[in-house]
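All of the numbers you see were taken from the coordinates with simple rules; none came from a lab. Worth saying up front: this structure is predicted, and the values here are computed from it rather than measured. Cβ atoms are built from the backbone, for glycine too; each structure is taken alone.
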Structure I
Amino acid sequence: MSKKSAVRTGNSVLPVYIGGAVVCFVVTAGFLCLFSIVLCKSDISRDLLVPFSMIISCLGVAGGAYTLSVARGERGLLLGAALGFVFFAILILLALVTGNSEFSALALLRLVLLLVAGAAGGYLGMSQKEKSKRRH
């Protein structure tokens, strides 16, 4: 971490990272609630649970990475991918706590998708930050 970035965020970057993680979890929880309502009210096949949960978790990670990279102002790809990895690690820990100790190809796919979604969200956040810098 450079001295310039530590000064810009008030000597503590932890609130920025926590903010990105909170956005990630709030977006994910919101979309999961919305999907549950749709699932209960319609005849959508239960086979779609896994693909939709992956899409929803990717949207949450991308939103959190976007917020994180806009607030941080640098390293959007790296920070986004790191947020995706942290989200994946939390999901794995929750699976282990609930008794699901299998690590399948589906889990590996989820990891790759979360890393890519985080990096994409971080990139979009950096692009937005650059556009706003050019306007001022």
Structure II
Amino acid sequence: MGSQKVHPSSDELEAYAVGSASDAILDKVEEHLLICERCRIELALSDQYVWAMKKAVAVPEAGRRLRSIHVTEDGPIFGTIHSGADGKWIARQWGRQLDGGRTCDSMEEANAYLIDSFHQMFPEHFCSETCREEFF
């Protein structure tokens, strides 16, 4: 039990976060995370950073529309885009207590609106494995 009071190194937490930890490190970190809130917070921040970096370098192919589901404390928030009859793009987000959107001139503008407006409405939200954003 004494070894569990020693925090994993930042490198060990990073390896755990990206799935490259050895079995020994994996066991050590998982056991430690059960008892250490500080390391759980550091891991969550590391996960957020990795997610943000992947998202920043992922450029959607032209002509692809965003569809999203974010599981928040207020329940799931859905987002989608469709083309209107007038050639405009409709970006819509909805949930239990939310239903709104915007008409945009381009698909890229509609995609950006969905991403930006969600983060403005839920600045405290950090995506987990239950959240999905995909381009189709």
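So helix-only ellipticity at 222 nm (-39500 (n - 2.57) for each DSSP H run of 4 or more, over all residues; to 500), computed for just one structure, reads -13500; which one of I, II is that? Derived from the structure labelled II.
Which of I, II yields 2.8 for distance in nm of label points 7 Å out along Cα→Cβ at positions 78 and 110, as computed? Attributed to the structure labelled I.
Just checking, which of I, II has the largest value of relative contact order in percent (Cα under 8 Å, 6 or more apart)? The structure with the largest value is I.
If you line up I, II by Kirkwood radius over Cα pairs in Å, for residues 70-117 alone, the top spot, with the largest value, goes to I.
Taking FRET efficiency 1/(1 + (r/R0)^6) of positions 38 and 94 (r between Cβ atoms, R0 = 35 Å, to 0.05) as the criterion, which structure among I, II has the greatest value? Let's see the in-between values first.
Working: I: 0.90; II: 0.40.
With respect to FRET efficiency 1/(1 + (r/R0)^6) of positions 38 and 94 (r between Cβ atoms, R0 = 35 Å, to 0.05), the highest-scoring structure among I, II is I.
Out of I, II, choose the structure whose coordinates give Rg and Dmax of the Cα atoms in Å, for residues 14-85 alone equal to 14.1, 44 when calculated. Of the structures listed, the value fits I. Can you say which of I, II returns 16.6, 55 when Rg and Dmax of the Cα atoms in Å is computed? Going through each structure in turn, the value belongs to I. Among candidates I, II, the computation of mean count of other Cβ atoms within 10 Å over residues 102-109 that gave 10.6 used structure I.
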